[in-house]
Structure P
Amino acid sequence: MSSITIESQKEVMSGFRALSDTIRIKVLELLSTRELCVCEISEVLDISQSKLSFHLKTLREANLVNSRQQGKWTYYSLNLSQLVALEQYLADFRRNTVLLPTRLCE
């Protein structure tokens, strides 16, 4: 596999860590159709805005979502370029990984 920079490794780790939670996956699924404000996401997922804020912060820090302020609400959308980067990492990993035969334990 081609080596990636330390910064890229951090981005990949951050992205996959962010994807390791059910609520954050649901948020990304909601955002796959359109930009949504916090209040809409909170309502659909039936969770408090304070709990949702934690998950959105994690997604922002992983660069998986974009945010913009409009009035008193923050609107979120997918950052497709970061999702593509994670997808590319997995594709490269799959392409360059040698599958070894299963070892039989004696």
Structure Q
Amino acid sequence: MARLETAYGPLPTDPGEQSRLFYKIYSAYSDRVGVLDAHGSYLAARDIGIINLILFILLPGFAWWATADVYRAAMYACALFSAYVLTAAAAQVYGVRLVENVLAAASADHD
């Protein structure tokens, strides 16, 4: 963090200013392999999570209609919701990894 403060001045505490500074740093390091990998993983997990949420909203009703079995439809809904929760958690982890990789690349360049 000291290297980042040396390179970019005092680090902001305001979330809006933090976002602007992070985007500035990210833009300079967005072509690094570690940053690209973390960004791709974040986007994939986020998109899969959104798809799981849409499926959770739509498919249990169709399962109940097709089988007329409320228990089976409820179990299916629980499985879809669990998949959504897991992919949303994965997206958060990958997002944190993205930020860490960007800041690590920036601090390594400012020795």
*asked:* Taking distance in nm of label points 7 Å out along Cα→Cβ at positions 33 and 97 as the criterion, which structure among P, Q has the greatest value?
replied: P
*Identify which of structures P, Q gives the largest calculated value of distance in nm of label points 7 Å out along Cα→Cβ at positions 25 and 57.*
Q
_Ranked on distance in nm of label points 7 Å out along Cα→Cβ at positions 9 and 65, which label among P, Q comes first with the largest value?_
Q
*Tell me which of P, Q gives -18000 when you compute helix-only ellipticity at 222 nm (-39500 (n - 2.57) for each DSSP H run of 4 or more, over all residues; to 500).*
P
_For 41 (relative contact order in percent (Cα under 8 Å, 6 or more apart), calculated) the corresponding structure among P, Q_ = Q
*Assuming 2, 11, 20, 20, 14, 10, 8, 6, 4, 3, 1, 1, 0, 0 is P(r) over Cα pairs in 5 Å bins from 0, in percent as calculated from a single structure, say which of P, Q it is.*
P
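No value in this document is a laboratory result; all are computed from the given coordinates. All values reported here derive from a predicted model rather than from experimental measurement. Cβ atoms are built from the backbone, for glycine too; each structure is taken alone.
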